Structures are given as structure tokens and as C-alpha cells.
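Engineer: Read through the structures below before going on.
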Structure I
């Protein structure tokens, strides 16, 4: 996880990506002694809600920016002297892959930390790592590596950071040591959570993690290796590009996402939720209407589409044909 994220240390996993993001915000407030988190309009709305639910209880202020396909400029403009951290997601909820180096520079210039959220861990096999772009904390969802969807959980929260911030990290670490006979062994260490130390000094109240999911992730990564992960990531991107091209050729469909990994957003000439339902009634899963994630955003005509290494050329052809038929009706 440390290698994938481009960070120096990674803990023994959290519950899922959204709560890992919340823990990152809490950690940033401890490090900076500030109380406000600026959240990009490209962060998944469910991650935003989960984080707000966790951090408001301890009085942390969150400034969630308006939904935006490409949110870089708005994020930089929102940073001020009270900002503890800036939270960005790449690829974001609209699929946009962003080099967040400029955001990192702006955050650091203001004395704030940069938290990078990654909801699709496979993307780290192809894109520049968050650490290379200046991230201080990386919160990611590892479900897509070795784990099934399981109707929404349990998943695996990945959490990595700079070594200098190690002691403010939630959860615990696996450390290498030797036993009384000099044999190599591993122990859980730096467990600064409420069961182990005074509660007012704890970094987190996380009690356990999804251990089986973590094990599945580890096994899957060991089998893929660096080359295998990169090949799988390339397949994801290639299938997504083919899907984008097929949908872009349909009259009335506008591709909104300028740069993407395996997911992108399109604007339809009809209500996206109604289109998705019509296609679902015919056995075709077209994607996720953005209105399902954030009904209040007013983006009722936006559809999120994803393709992975499991997507077949025949699947793309069927989707494009069916969508063209529905839009022409």
C-alpha cells in the first residue's frame, strides 16, 4: 500500500474508503491544530456525508464545494489560513484524473495538509501516485483488488501517510522485530487507539478492521505483482476508452470527463435515472445516474459509466446500441 500510494508508511487497514477519509480529516486537525477541512466538489458525495457524520461530533468544520467535473481551481481558491486540510479525489466521482501537484503546493503554502482519496485502487497501477503529487495522507478503497462487492460491504480502507506524521495515524501498524531466539517476527505496534491508551490521548476509536478483506487484498496483490497490476490497469483504461468512444458517437450524448482512468461522466438529452431504469428493465446495466448519489446537485442528466478488465467488446456494443435506441425514442 505504501508503494502504491507513494507514501512512506501504511497502517494495518481501516473499515473502508469513506471512513478512512474521515480519519484523515481528524488526523489533519490534530497535526495542524486547525479546525476546517476543504472538500473538493469532485469527492464522492457518500464519502463527503460519511466524513461529515464522523467529524462534526468533535466540532470539525467542513466546507464541501459545489460538485464539479474538474474542481482544481475552486479548491485552490477555497484554501485559507484556517484550513487544516484539503481533501481531493482522483480519479474523482466524475472519473476525472487530476495531477493535484498545484493543489498540494497551495495547501502547503497555507500550512495545510493534502488528503488524496482514491476510490478505485487499481488506478494506482497506472496513474502517478498521490505521494509523487505531494499528498500528506492517502485514504483509499481497496475493494476492487481481491474483494467482491458484497452488497455494500465489508470493504477495506487503505491508509498511508508520511513517516513524520506516523504517531498521529489512526489504527495500528505492523512492525518487524526479532524474538528471544533472534528469529524474525511481526507485531502490531504504535496502537494509539482507545483500548490501549488513555482515551483523551487516542488518535482513533477504531476497534478492528475487515481482516479477511485485508487478507484477500494482500493475496490478490501478491499474485498480480507490479507487472500484473499495471496490465490490469491498462486493460481497465483501454475498455473505458472504447466505451467512451462508442457512447460519444450517439447523437445527443456529451462526454463531460476530460481525463479518466476507467470511469467517466456523460450528459444525456434525457433524465439519466429514467434512462437507466428503462435499460435495466431490458437487462442492461447502463451505469449510475449522478442524481442517485447527490439528488440535490441538480445534475439529473448526468450518467456515470465504468468499464473494467471484465468488460467485453460485445458488452460495449450492446450498451451503445441500447442507449441510442432509448434516446431516439
Structure II
């Protein structure tokens, strides 16, 4: 059974990858970032609308699912953690504004795992009360991408909210064991500009020969700050970040065939679960930022399958204004 969804704070379309995988049809998308909109249009054929705060809820077509990875910078350990004192932290209220107007069956949201701990749990409490107050039963859980077949840790909090009148039972997908490592996603031919040849490279551990289901940091470039750490490709990647500090940038560095380099954009997109045909029509620096900002597609796919399996769309099949 098909359903419709809107893709808010869409970035490069990780939610769209997941929801189209379970027969969802996107009817509206929005992102404030011009470069992200360019990448989205190049891959999906739709140019997202801009700043959601300037868009009336009435101008958005009816839909069944509201999805979005709302801005995380104000909740992240990597930021100043100003939460609702940062304009980006207020975007959850934009989600509530649109949901309260349209009353979709499902809200499907994502953010950094630190949101659950921010301000001693008070920030999460505000968000839960907000979503419950507009008529939703809220389910949330912190999941690691590496528990769902991804070669990166990337721990995030996910929210799946059902309209209260639907009385839907829901459980998040169960983690599973998979044999993946960074080495499975590497390019064969890599341009020289990705390599880091520096007298400041220090190895304080030997590389490993057997795979491990964790990151394995074995060295650094000058110091151990972000963008300078060196990892083994026999393990998992740490969370990619937007920041490009240090010679390895937001991907960190890896020991590959006796040399040290950062990951390529193609390697990053594979690790994050994007298909081989996915393209970045933007400068490389912007593409790395977009990778750092995006979601792990396999995790979203697993959750999306659980949403469909809950029977929510059968419950609303008599609502012709929303169902296709």
C-alpha cells in the first residue's frame, strides 16, 4: 500500500531513500541549504523548497508521514549545546506547527544521541511533551548504525510518533550481527590528493589483521584532535562530521596499503548506505559537509519497514484525502 510523505530538513535525501524503499511517495521537500538542494535535485529530480519557517502549512500538500532529521547542532556535543536558545534548536517547533495543521498518521524524526542527555534530560522532556500535546504517541530509541549493517558507529536518537486515535503498537527494529568493515567500501584507484604524507604521523599501535566490530585508532597526525586521528580499515569508521578541521577533515584518516589518507566521497556514501548511482554535483568540500550532515540509510530503512509492518496505513485507508 502506497503512502505519501514530506521530507523536511531533507539534506541530500536519506529519509527519501528509505521511505521510497517501502513504497512511499514524496510530495514535498524542504531545506534551507542551497548546496544541499542542488544535490537533492540532481538525484531525485525535485528542487526542495527553502526555509521552512517561511512556508505556510497550508501551502504543503496533504501527506501521511512527516519525516526529517531536524538540525542537530544545538544539541550536539560538537556544538555549543544552546538547544532552544539557538534558532536551529527551534526547528522541532516548526515540525509541530506543520503536524498540528495536517495531522499526518506518522512523524519519523532523527537527531544526535546527545539530545537525550542534554540539560539533564529536560530538552528531551520538552520535545516529548510537545509531540504528545499535538496528539501523538511517541516512541524513541537510540540506535547505532553499526548494529544495522553499516561500517560506521553513528549513534543517533530516532522518534516514531503515531497519531493517538490510530492506537498503533510499534517496536523499533532489532539489531543484528553483520560482517562489515571499512575495507569493504574502498575505491580501487584513489587520487593522490587524498593521501597525507607528513613527518608528523605517529603510530602508537600496530595495525590489526582480523576484523573487529568497533573502531580501531592506531595513530595520529601531529596530535589526537578531530581530523587528525588514524584508524584501521579492519574496523568501523567513527561518525562522519561536518567539520573539516585537520588534514583528514570530517572522515578522519585511515591506514591503507601502508599509507595514510582520508576517505573519498564515494567511499563515504557507500558506508552511509547511499547507492552507487548517487551523485554530488557540488564542490568536494561541500559534498563532505553533506555526508557529515546526512543520515545512515540502512537504519532508516529498517525503521521504515517496522512502520509499515505496524499496519498504520491500513488503519487510515478510509482517509482518501491522504492515501493514494
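Engineer: With helix-only ellipticity at 222 nm (-39500 (n - 2.57) for each DSSP H run of 4 or more, over all residues; to 500) coming out at -7000, pick the structure among I, II it was computed from.
Structural biologist: II
Engineer: Comparing I, II, where is FRET efficiency 1/(1 + (r/R0)^6) of positions 61 and 205 (r between Cβ atoms, R0 = 25 Å, to 0.05) highest?
Structural biologist: Evaluating FRET efficiency 1/(1 + (r/R0)^6) of positions 61 and 205 (r between Cβ atoms, R0 = 25 Å, to 0.05) on every structure, the highest lands on I.
Engineer: Out of I, II, choose the structure whose coordinates give mean projected area of the Cα convex hull in nm², for residues 29-68 alone equal to 2.8 when calculated.
Structural biologist: I
Engineer: Can you say which of I, II returns 0.45 when FRET efficiency 1/(1 + (r/R0)^6) of positions 133 and 229 (r between Cβ atoms, R0 = 41 Å, to 0.05) is computed?
Structural biologist: Derived from the structure labelled II.
Engineer: Which of the displayed structures (I, II) returns the greatest value of distance in nm of label points 7 Å out along Cα→Cβ at positions 101 and 125 on calculation?
Structural biologist: When distance in nm of label points 7 Å out along Cα→Cβ at positions 101 and 125 is calculated for I, II, structure II comes out on top.
Engineer: On to the next question. Hey, FRET efficiency 1/(1 + (r/R0)^6) of positions 21 and 181 (r between Cβ atoms, R0 = 35 Å, to 0.05) derived from one of I, II reads 0.90; which structure?
Structural biologist: Numbers: I: 0.25; II: 0.90.
That value comes from structure II.
Engineer: Now for a different question. For the read-out distance in nm of label points 7 Å out along Cα→Cβ at positions 53 and 253, a value of 3.4 was computed from one structure; give its label from I, II.
Structural biologist: I
Each value in this text was obtained by applying a stated rule to the coordinates, not by laboratory testing. Remember, it's a predicted structure, so these values are computed and weren't measured experimentally. Cβ atoms are built from the backbone, for glycine too; each structure is taken alone.
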